[in-house]
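Enquirer: Okay, got some structures for you below.
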Structure 1
Amino acid sequence: MNRRDLQALAEKEAEKQNSYRCRILCCGSTPCLSSGGAAVHERLKEILKENRDLKVDLDVVSTGCMGPCSRGPLVTVQVPGETDVVYENVTADVAQDIVKKHLTKEEHSPELDKKILPSDLPFFTKQKKVVLANSGLIDPERLEDYVARGGYSALGHALREMTPEEVCAEIIASGLRGRGGAGYPVGLKWDLVRKAVADKKYIIANGDEGDPGAYMDRTLMESDPHRVLEGMAIAGYAVGAEQGFIYVRGEYPIAAKRLEKAIRMAERRGLLGSRVMDSNFSFRIDIRIGAGAFVCGEETALMASVMGKRGQPVPRPPYPAQNGLWNSPTLINNVESFGNIAPIIENGAKWFAEIGTAKSKGTKIFALAGQVATTGLIEVPMGITLREIVFDIGGGVPNDRQFKAAQTGGPSGGYIPAAHLDTPVDYESLRELGSIMGSGGLVVVDDTTSMPDMAKFFMEFCMDESCGKCVPCRVGTVQLYRILERITAGVANRADLAIMEELCVLMRETSLCGLGQSAPNPLLSTLKFFPEEYEALIQDKPVLVNGNGRFKLPTKPAPASKEVS
């Protein structure tokens, strides 16, 4: 398939979609499916079977995520010339009513209109969709839907009108930074791999998000898999790689299935594989399924897992750009980073650089979760304040409770208290507060939450997920967790606090990889902003240790044994 064929396919699909009097889009992402979305979609298909005459007027599509996950199942109705209408909490019966109202014009339940989400809802109006521009609007399992919205045109433009050096320069000029958490400039990393001299080079898309409450990468892969594939193909052309891998968590079966199907469709159309779009460039993509190890989000551990080895980090340098998969230069980016590539090539670096702040360009996807009125997936411009995300987009804290803190960055991040609600959400501002952007998890907690309990929860997570290779992380997380157990049980003293802070510094400075180096962050941020909660639990009692010198909780004395006469 060349660019002319691609354009013809896009026009044909657009004409087909415009021929329907009504299109009903059913959210088919994991949150909506878990709340009954599949039954809604099946009911709509049954209506089409029962009313054959509707087939020429009605199109029923299963899409990716529409955003406000806590309000699902979600259904969007598209009627040419009219504003899209989004319905929340849709059931099979409600689906029948939707068809009556928008197509057959029969009498429908008066309760139906109460399920309409206002088009001016801040959840929608405060967002800026770049990576998620297609999410909720296309069938992720149909290549034609993606092409009809301009899909793969950026790849064609890069292959025919740009050199690899020019592609890298465009990404550098855009100011795009890695969306996996570290925020390293994407274009600079690409240029390092491009300049590396080697017979083989590789591309890896890291879809192994493991932060509790985070599901940005999963949703992107489920909702718009071709967006990721196109970004990877452009990267392959730019750096001189002919093989790519997508590393997907084993807990993401829908994402893996849709990616696999998307790869096969793209290969059949000549958009992946040999001689991509009739050019001299060849690029193949394979999927690797992870076993759920959090440490495999770290790039050296991830590469080991891709190669079939145990997922453990190794010291750097050398960096993957010089020595990665099978000792070859390897480019690793988060799937959201790849999701930004096609829009940048299509619209230009200047367009992208005008979004966001001076040092944090573009948009960021967040999984808004926790104690907030509307949870879900959002994409916002960098620099938006935390207050706007929580109170405008999220609708504030429910049940008349007070906002207490928001956590960004998962187990590697920290808590931001109410006093800093007007902080711009960008890499530098979050780092100043002792947190990080991370992959995009954002968990809100209210005033009923115990911060020492939250610190203990994340320390337990890091303790369980430590690969055990280095002592500071393997032992440090266990000792910190035991001290936090004592604190939350109300039997710790000030010596425990001193040792705990010393351990945090030790882990930060001596752990091998980011897991151990950042594991103390949630603990240190809660100590910094909520010291009174620790003080209230501290008792001036002697420190209890067992025979191994480890801290332990006091136990009840064992019952006296009875002597046998």
Structure 2
Amino acid sequence: MKLKQFYRYVFGFLLLVFVFTGCGSNNGGGVFVQTSSKIKLLSPQEKSTIDYNYVTLEVKDNVADVKAKVNGVEYIGVKNKSSFLIYNVALKKGKNIIELIADNSSEEHNVTISSEGKGYPPISINTDKREGFEKLDTTLTVQTKLNVSKYLLDSDNDGVIDEDKTNNSFTLKYTKEGRYFPTATVKISDGTLYSTQQNLSLDVKAKPTVKALSDLSGLSVIDMQTYNHEKYYVFAKDNNVYKIDPKTNKIIQTIPVVGVNNADGFFVDIEENIFIANTGANQILKLSKADNYQQSILVNKAGSGDGELNQPKDLVVDSNHDNGRVYVLDAGNNRVQVFDGLGKYLYAFDGSTTPTGKLKNPTSMIGYFGQPLTIVDSGNGAIRTLQCSQGQKEHEVSVIKDGISSNIGQITMGGNLIVPDKGAKKILFFQNNYWLKKSLGVDKVPNIALSNDGLTILVANEGESGLKKYKIKEDPKGAEPMDVAKKFVKYIINKNKIDAKELLINEDEINIIFSDNNITQNYITFFKHISSWKETINFETTHTIIAHIKIKDVDIDYAFILDKEHGVNSWLIRKFD
């Protein structure tokens, strides 16, 4: 056989091998097809169908590293003991090809997973406390309707599972200042893993600063109230009501009250009329702002019958004008009595139709303008929120029993329900009147505390004159609103889509920024010319950071509106309209 003919046979044989083995690799180039791979998907099963749009992948650890690509998005796996986890891979409805890549891209393996497209997996996490000072001890509970065989928890958002168990409750202890984002993963009966979306933040903050207010040092406080976030009202034992500027902590006006007999509480209505629960005299006093705080007696009858009072300790006025309703905590009769704006008796309720039962030795009450009333029910060891309309049975909106002592001071409201726990030497902040948002330990026994924003708190301690101002550092290190906005800008300039997306509520926004190179470049140019920053709005959960941008003749402000209710990944950043 001639040499030329031999080469022809060899080439023909190689061509047949090439045809029968395929004409490309998984990455679209080369002539080899990898018929096997070290990569082994443990969960979910290959070619399986899952219900939801998000699933967590588990890959056997016989590789050095692993990542996944699906629908144009890359996900990085995290080593967890004997496997890698790739969290919350987003799937489209129908068939999804997932490209698994390992060992520094030398190993590849494609898997097919179908999704029914039912949205997010029904799994969430709750905690009894979300903020602590110097440390945070909290109980985390995983809630889901899925058929769970095991619960796994990453307590600090590093991707590594810190604890796994067969029940849904975890005890967490954080001792280092910072912001933490626990992630729960559940394994259901068929082995599939679902993880929570990152929607909960836990803060460990620096110890608050404490300052005695010299201008208010002589006040012996009975009760306090915030008015429209513009001013504070303080009712003191010298029988005066003081208007105080919360910015300067100076007295704006002094309003004398006459005939006071061991009064325990007061209320300022929407028109800034002042009502006094004159406890020892069994009276309700009214000071009308329109008449230069001329004083009158609204209710003046002792006893236990309708419209009669026995040791009224507190009151709430739900609206303005004479047709408003005055709710009186008639403590000696263990009930709430309701009067109209002229002092006429309307009706009463005592909690007896609710599961907790009749009020027993109630000591304090707060509520605003038609909202349910929150009452310290000392005899039942509870803080109860009750609602009742004339002719209807009262019902409990919420009941707080756990996590409080038997000795509670005068409660107030300023965005949150503020509870001075005298027995535990703590000030508790409850959101929605039942959910403990933060707990601030103090060195003395707090009798009453007041705050507009949950960050600057005025505290009157039992047995002391004067007020102290506690200043809480707004965010742990690295999580201040300004820092987050600057991080976002840095990520855009560095074309870091993955980290930038973590700061947004709406993923579509980041996709728009990175959808076209010209758009991306415009943002980069835009953000490179930020000349100054300032914070313009400062509430407890929402902030606006203004970046001033100057490019030649263009002079513009760009606002980052940051909603941190659900953690750093839920910052909403958008252009200011």
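Enquirer: Of the structures labelled 1, 2, one was used to calculate distance in nm of label points 7 Å out along Cα→Cβ at positions 88 and 368, giving 1.1. Name it.
Expert: Working through the options, I get structure 1.
Enquirer: Suppose you compute Rg and Dmax of the Cα atoms in Å for every structure in 1, 2: which one lands on 25.7, 99?
Expert: Derived from 1, not from the others.
Enquirer: Which one of 1, 2 has FRET efficiency 1/(1 + (r/R0)^6) of positions 64 and 360 (r between Cβ atoms, R0 = 30 Å, to 0.05), as calculated from the coordinates, equal to 0.00?
Expert: 2
Enquirer: Can you say which of 1, 2 returns 18.2 when mean count of other Cβ atoms within 10 Å over residues 152-159 is computed?
Expert: This figure was derived from 2.
Enquirer: Consider the structures 1, 2: one of them gives 8 for relative contact order in percent (Cα under 8 Å, 6 or more apart) as calculated from the coordinates. Say which.
Expert: Of the structures listed, the value fits 2.
Enquirer: Here helix-only ellipticity at 222 nm (-39500 (n - 2.57) for each DSSP H run of 4 or more, over all residues; to 500) has been calculated and equals -11500, so which of 1, 2 was it run on?
Expert: So the calculation was done on 1.
Read the figures in this text as sums done on the coordinates, not as results from a lab. Everything numeric in this text was worked out from a predicted model, so none of it was measured. Cβ atoms are built from the backbone, for glycine too; each structure is taken alone.
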